[in-house]
Structure 1
Amino acid sequence: MDVILSADLHAKLTRIARERGIDAQALAREAIERLVGYDDWFVREVEKGLAQVERGETLSHEQVGARLAQRLTDKPPRL
């Protein structure tokens, strides 16, 4: 498969690959693998969420607010 890149994208890819000490093809392959993997994961998570909605496993606006408030009060302050 051949992929045509704009000059700007090709320059960025080449620069980042050089900084990482790998060739541009390896970096492009890694980027594509990450994107495809993320998209696959995201679609599965959305499908799981939709299945939960269909089963009636939802929270009201008030319940979400209460859970968020509880989480915020349970967290130690950030330094």
Structure 2
Amino acid sequence: MAPTVLVTGSVVFAILVGSLLLLTGCARGAGMLNKDDSAIASIVVSISVFCMWLLWSCSVLHQWHPLIQPMYEKME
């Protein structure tokens, strides 16, 4: 089972990509972007948010169950 922080963060990134794609669509509807620029912006937004999510999820999962733990010496 995935840690809850991973699920919560993934939902946050999904909301982020959804809002940015909605913003791109609104910019196209308002006439600020033409069809080609809107398509490129949608692809760039999707790929960049996926890359940010992938880096973030790797960082979270590497800290979930660390393989290397500190070894303490016995004090005499």
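Throughout, read-outs are computed from the coordinates displayed, never taken from laboratory work. The model shown is predicted, which means the values in this text are computed figures rather than measured ones. Cβ atoms are built from the backbone, for glycine too; each structure is taken alone.
When Rg and Dmax of the Cα atoms in Å is calculated, the result is 21.3, 53; to which of the structures 1, 2 does this value belong? Source structure: 1. Structures compared: 1, 2; top value of distance in nm of label points 7 Å out along Cα→Cβ at positions 42 and 58, i.e. the largest, recorded for 2.
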